Every structure is written in structure tokens, then in C-alpha cells.
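Coordinate-derived values only; no laboratory data. Bear in mind that the values here come from a model prediction, so they are computed numbers and not experimental data. Cβ atoms are built from the backbone, for glycine too; each structure is taken alone.
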Structure 1
Amino acid sequence: MNTPGDTRFRDLLAQHAFMRLWVARVAGTTANQMLMVAVGWQMYDLTGSAWDLGLIGLYQFAPALLLSLWAGHVADRHHRGRIVAVSLAVQCVSALVLMNASSAHWASRELLLAVSLLLGAARAFQMTAQQALTPSLVPASLLQRATAFSATATQAATIGGPALGGLIFVAGVHVVYATIAVLLAIGCVLMLRLRYRHIPPPPEPTSLKTLLAGVRFIWHHKVMMGAISLDLFAVLLGGATALLPMFARDILQVGPEGLGLLRAAPAAGAVAVSIVLSRWPLRARVGRSLLISVAVFGISTVVFGLSTSFYLSLAALAVSGGADMVSVVIRMTLVQMETPDAMRGRVGAVNSVFIGASNQLGEFESGATAALMGPVGSVVAGGIGTILIAVSWRRLFPALALRDKLEVDRADSKT
């Protein structure tokens, strides 16, 4: 006998435009994760520097910070599928350049940093437009499931990407980059074929006021502000991704294959949680669940930092990924449900800046602190900081902590 959850899940799978976006997301994210493994390992192999590993994150974050507000304005005025397609095409060309440089032995630190800048610029437009697409492709009743299912795609690709990249690395880094280019080309073609009802807004001159509209919108929605900023500071402090090459080679001694598994471990936990949430969405106490999940993320980060066992490290990273997924689904559903379609690009742009700050700037923070206190000290201190952030946000954003359901009147969410 079919349950209501089974019926709703089949309804989601029947949304053909959404499923095309879903497959493109899998291809693009798999390629992106493989690219990060390849660039990180190649950089560390060339320089042996934790600082340079951190710079890769900083060089990706800088253009995203500068371009995101403009990207949001563009996403609110133009076909979002085509914006994603162009972004994927730029990343495909970047992978081809790295493939040629690696096979011809002229890859360098400067080239890797320059490509990181280009990737950061492309992803500023990709993430903003991609976030704003889902509500246009599914009915509101399926939005939370679609958000969780999209997260499943991202995390499944995050599992497969690093593991696949680590395995292909044995054949040579240039083969990894060639595989990445093929996956990005597939995603680009799928996005060019995406169809949805796009109604261009009335002409409006670009100004500082229009670019900052998303900032003002989030600032006046305190629950949304609390959720987005909580994710920012939690991942900024607690993320250990940039230091995984150091843990893999110097502490756990597992090589590039082990590095791929370490990068995939958080996604393994995340995909398990996202599958559960796509079938059985959160119904109550979502604010409390959000804060608890961030605290668990911090605790698992501390365990990873102190571990000298490869399998315990994998388990700790998997728990951190599962906890982070609860935060992602709650935050993204809140943003998408409470933002008008005409504002989704600009609100998504602000959200992208926060995500970029937590990920790319977090990688720089990890590299800089590791250079000062070592990788273990950097990760443990960051995990403790994340726990303190979760405790503090309960007092700073009481409306978020007391939020019961995701679906409330918009007026209620502003308090």
C-alpha cells in the first residue's frame, strides 16, 4: 500500500524540468568535487604548503564576493538555466586548460591560482541562478522534498566525485581533468535544454539600490538572517576540507586514494540524511533541530581533529556531513519559501556570498591557522568555535530557536 510520502515522492520524480536540473547538478557537482581533489593535491605536491592550500579557497572566494550581487541581479532578469549553462561551460574550458598544462608539464602554482579565480567568478553566477531555479520548476507543496532531493544529488556527487577523482588520479592528473571536462559538458547541454516559464520583469536601471535589495530583504527577515549567518560562522570555523591533503599524507598516511575517501565521507553522512528528509520532511521544532545539528557538526569536527585512526576520521566526517545536511535543508527551504520569485536571484546571491564565505574563506582560515598552530590545533579550535556559535545563536536569534514549522505566514518570519 502506498503511503502519502511515496505518492508525493513519485510526484516529484514526474517533474521533468526539475529532474533535468537534478541530473545536471549531479554531473556538475561530481566534476567540481573531482576538480577540488585534483587542484588541492597538485598544489600540495608542487609546493608542500598549507598556506597555498588556503589560497586556493581565498582565490575562489574573492571573485564570488565581488560578483555575487551583480549575479543576483542578472538571475532575476534573465533565463536562469542559460546562466547556469554558461557558467558550466567556463568551468569546462578551465578543466581543459589544466588538462593540457598537466599533460605537457607546465602546470604551476600561479596557473592553479589563476584558474581558481576564474572558477570562483563562474560559480558566483552558477550558484545564484541554480538556487533560484527550483521554486520555478516544482509546486510549493513539493518544495521541501525538492530541496532535500537536490541536496541528495549534491551530496551523492560529493561522495562519488572525490572517490572517483582519487581512483583516476592513478592514471594521471590530466586524465582526471579530461573526465571533469566531459561531465561539465554534459551538465551544460542539459541546462541549455531546460524549459520553464520565464517572464522577464519590467525594465529597471541597475543601481546600488537594486543590487542591495537582497541584502535589505534578508536583514528584515530575522529568522532567515539567523539561519544564513549560523551556517556561515559554523562552516567558516568548523570546516576542515582544505586541510584534508595534510591529514591524508602526514597524519593518517593514506595517500590520494585515502584523500578521496576523506573528502567523500561528509557527503556519505549527508546523503543518508537527505534521503530521509526527502521522504519524511521535518514537521516541527525546525529551529531547535537547526541549532542541535550545528552543535553536532562542531563536536564531530573536534573528534576528527584529534583522531589518528583513518576509520574513526571517516566516521567523524560522515557525522559532520549528516548534521550539516539538516542545516542545509532547513536554511534553503526557508530562503526559497519566503522569498518572492522576482527577488530570488538577489536573495540567492546574498546566500551564495555567505556559502562562499563559509566554504572558500573557511578554507583560507583553515590554511592560515594551520600554518600557525598545525592542522590538528586548527581543526580542534574550529570545532570548539562552532559549538560556541550554536549556543550563542540561541540567544541572539530567539525567533529562529523557537521556530516550529517551516511553512508559516511571511509576516511571522520577520520577527
Structure 2
Amino acid sequence: MLRRGGYQKKLKYRLGLWPKLGEKAGGKKRIWIQAVSVGEVSSITKLLGLLFENENFEIVLSGTTSTGLKTAENKFGNQVKAHGPFPLDWLPFSQKAWKQIEPDLIVMVDSELWPEHFHQAKKRGIPLIIINARLSDRSYSRLRKLKGLHPLLLPKNLQVITASERQTKRWKSLGLPPEKTLTSGNLKIDAVDLSRAGTKGRASLIKEFGFDQESVVIAGISTWPGEEKMLIEITQSLRLENLDVRLLLVPRHAERRNDVIKTLQTCELPNHIRTQTQSAPDGNVVYLGDTTGELSQLIRVADLGFMGKTLPPNRGGQNPIEPVALQIPLVVGPHFQNFHETCTDMFLHQAAIECRTSGDVIKELRLLANDREKRTELKIKAMQWMDKQGSPSIFTFDTITRALEK
């Protein structure tokens, strides 16, 4: 909280001091959804739309990070019964919030495991569902070792809807009954605004970034330390070969802007920082999108992209669904553990390029920048992969509805 800031807003909510929501009108069911940050809030956009359409439901939406809460307020503030910070998971704070909200169903997005929150649901007989459930290798290893805590972290009233078959197997191996462990696919597939795919709106963004309409634009998507430097060096190299390459950098954490700016200052390429002014002068080469919540809008300019947090020594990877859904030819480094199932399936269907070393990443980015036909092939494969995914949000909505009917 101290490092990222912005947590003082509605601080009393974190202490359990939510407003008293009172009785549900007309016998409605109240669903309390907890979504940590921007990514989780965005992933449930379609699901929330389905829930809002049902007159039998009231939605309470909580979050953890300041950016996630701001996104929730801007996108859904007028449609939910209440919204605010998730209470600290200690007995007095959690219990107070529960008394104020009085939910009929608890929904956790991804895989947050809060023992006091779960205890409050268990003692009241309230069903609990984790949606888009995903356990990283680290979390899975820890849970396997902490079997004594399973009654707290994996109570009997818990149902899990996972993002993949591999994740379903993990939850089952922890002791969850098969009938309480379902597979929907990744909710983030439904969260992407596909109207942004293709060339619509690209020309105006290209002009705003100071790029030329005929430039080849490489996007560094949710990048981590060291990856911006690699992309800058590739851009410099390709420009020395008389290829008009421009670079868009969108770091994973906007508060890293000063570090990225220092890296930009070591190169001789004209660059521009979005938080200073949105519009760059003509002839700009590197555009730093150092804002939060604009990723899908900014990367529409990309002719190809690199997936962040996949280049050593970084580990885990960022979510590749959004750029692939937007038909951006995508290069993924060797470390994509957090999205292993999604990436593996994309590689299998040639919807993204897998690289086993840092050298392979550089090689593939250079090849794609020079090969328009290969980029077109990847765009077609990406579109085909998306068409095969179905709608995880509808599956999740149906499961939530059934849970409230019991």
C-alpha cells in the first residue's frame, strides 16, 4: 500500500465500515464479487453484463488496488448496489463488512484465498465460488505443503470454476470434489473489446504517437525490467538497416516510468512520454504509454508485439489473450509459467510465436518486422484461435445462477 499509494480513498471500507445495504428488494439475491485489480475487473465485464440484465440479482463489487477500484467505479459504479475496497481479512473488519453487506453468494475472481472471509461465508451457510481460478506453480506448491490449512482455505462450501483443464486437475489434487471443480475457459477471452481489432482508429493513434502511417510498429506489451532495453536495441538495429520501425512501450506498472525514462535517455532515439502530453511531435520513434488501463487502446497501432515478463530473469509472463484477440502477431519469451495452458494452446494453433531463449526473441522480432506476409499469417491464426474459444462468461453465469437456486 505504501509503495503503490492511492489506498487512502474509502479507507473505512478496508476496516469493514461499509454502508448498511439493508434488505433485498423483491426477494433479490445479493452477490458479492471480489476482483483484485484492473485485470480482474476487466475480465468480468461480460459476466457483469449478464448479471446486470437479470432483475433477480444485486451486485456488490469490491477490489483491492487503487487502480482496480477506479476502473470498477468508472465502468460499473452506476450499475452495482455498492462498490469499494475489500476489507482487511481480520476478524473484526471482515465480520463488520459481512453484517453490512449480507450477501447471498460470494464470488472471488482468479484465486484469492482469504481464510476469514471464507469463514464468514461458511458459518452463515453462504455458497462460495472462485471463478477463472488459476494456481501458479508457486501457489500450487505451497498449498500442497500446507494441508493443515485446507479446511480454512478450501472449505466445503467452496466451488471452483477454472480457466483450463490443467488447472482443474490441480484443484482436484488438493482435495476438492470433482462435482465442485468445473472448467469454463479463461474469462479474459470475453473481456476483450474486439471492435478495437483491425485497423479501425489506428490512423489517428499513429498520428498522436508521432509515427508515420507506413511505419512498422513494435509494441512492448506489459513489459518488465530489462525488456524495454532489449526492444529499444532492436528498434535501433532495424532503423540502421533502413527499416522505418517505431516502438510503443507500455510497462506493466506505470510507476516504473522513471526507470524506463532513464533507459530511454541512454539511447539516441526521439521519444515521448504520454503522461507529459498525449500527442508526440512528427518524427517520434519511441512512445512511452506510462498510464494505467489504456493497454488495449494503445496497442491497436501494433504491427507486431512482444509479451512482457517472459524474458529472463523475469518469470511468469503477462496475459497474452488481449493482444492475440486484437490480432497482433505476438512473440513470447521462454518464461510464461503463469499462463502456461493459454500460451501452449496458442503455440499449438500457431496463434503466437514461442521462443526458448532471449536470442530467439530478438531473432523472431527482427524476422516479423521484415516479413509482412508472416505477420498476416499470424493475424489469421490469432482470429481462428479466438473463434474456437466459445464464451466462458456464459458458462460462469449459468453456474452462478444454479448456485443461487439451491
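One of 1, 2 was used to calculate FRET efficiency 1/(1 + (r/R0)^6) of positions 73 and 97 (r between Cβ atoms, R0 = 35 Å, to 0.05), giving 0.75; which? It traces back to 1. In terms of distance in nm of label points 7 Å out along Cα→Cβ at positions 153 and 193, the structure with the greatest value among 1, 2 is 2.
To test your reading of the models, identify which of 1, 2 gives 9, 24, 27, 27, 12, 2 for P(r) over Cα pairs in 10 Å bins from 0, in percent, for residues 169-328 alone when calculated.
Comparing all candidates, it corresponds to 1.
When FRET efficiency 1/(1 + (r/R0)^6) of positions 57 and 321 (r between Cβ atoms, R0 = 25 Å, to 0.05) is calculated for each of structures 1, 2, structure 1 gives the greatest result.
Which structure, out of 1, 2, was distance in nm of label points 7 Å out along Cα→Cβ at positions 121 and 393 derived from, given a value of 2.2? Among 1, 2, the structure yielding 2.2 for distance in nm of label points 7 Å out along Cα→Cβ at positions 121 and 393 is 2. Given that distance in nm of label points 7 Å out along Cα→Cβ at positions 81 and 337, derived from a single structure, equals 2.7, which label among 1, 2 identifies that structure? Among 1, 2, the structure yielding 2.7 for distance in nm of label points 7 Å out along Cα→Cβ at positions 81 and 337 is 1. Where does the value 28 come from, among 1, 2, when relative contact order in percent (Cα under 8 Å, 6 or more apart) is the thing being computed? The correct label is 1. Given a value of -11500 for helix-only ellipticity at 222 nm (-39500 (n - 2.57) for each DSSP H run of 4 or more, over all residues; to 500), point me to the structure among 1, 2 it was derived from. Derived from the structure labelled 2.
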